[in-house]
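None of the figures in this text is laboratory data; all of them are computed from the coordinates on show. Since the structure is predicted, the reported quantities are computational estimates derived from the model, not experimental observations.
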Structure P
Amino acid sequence: MPDCPNVKTNRSRCNCTYDPCPRKGKCCECLHYHLAMKQLPGCCFPDNVEKTYDRSFKRFAQLYG
């Protein structure tokens, strides 16, 4: 897969606090990864919730449902 041309812009908007993440700024890869894990990416959550690493659909529904 070619490098994402938007990595720099995406990284500036990424609120993921998992520092060794190899998918930072690569939103397509991040989304595919988290959906496969039955989660949503950190960017779907406010910063205080993202820091808990509870990225479950249930937590998302509690916030926005």
Structure Q
Amino acid sequence: MPSWEDLRRYLSRHGKFIRHGSNHDIYNYGGTRIRVSRGSGEISHNKWREILKHQLQITQEEFNAGL
């Protein structure tokens, strides 16, 4: 599973940083605001599937290629 840092790196390249929150950063990606934890650990399997499907709307392969 990817880490929160991997997601931040992807969004830094393909989205737009909006602002820092108290425990998270907010990015705009294709008109969707995505909150990304500042934690460095892995994203849980279920949460990652939700992020890919509903927020990023891409496949795992597309995410990996975009890193």
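Hey, Rg/Rh (Cα atoms, Kirkwood Rh) derived from one of P, Q reads 0.97; which structure? If you can, show how the numbers build up before the last one.
Numbers: P: 0.97; Q: 0.92.
Derived from P, not from the others.
Each of P, Q could give helix-only ellipticity at 222 nm (-39500 (n - 2.57) for each DSSP H run of 4 or more, over all residues; to 500), but the derived value -11500 comes from P.
Each of the structures P, Q was assessed by relative contact order in percent (Cα under 8 Å, 6 or more apart); the largest value belongs to Q.
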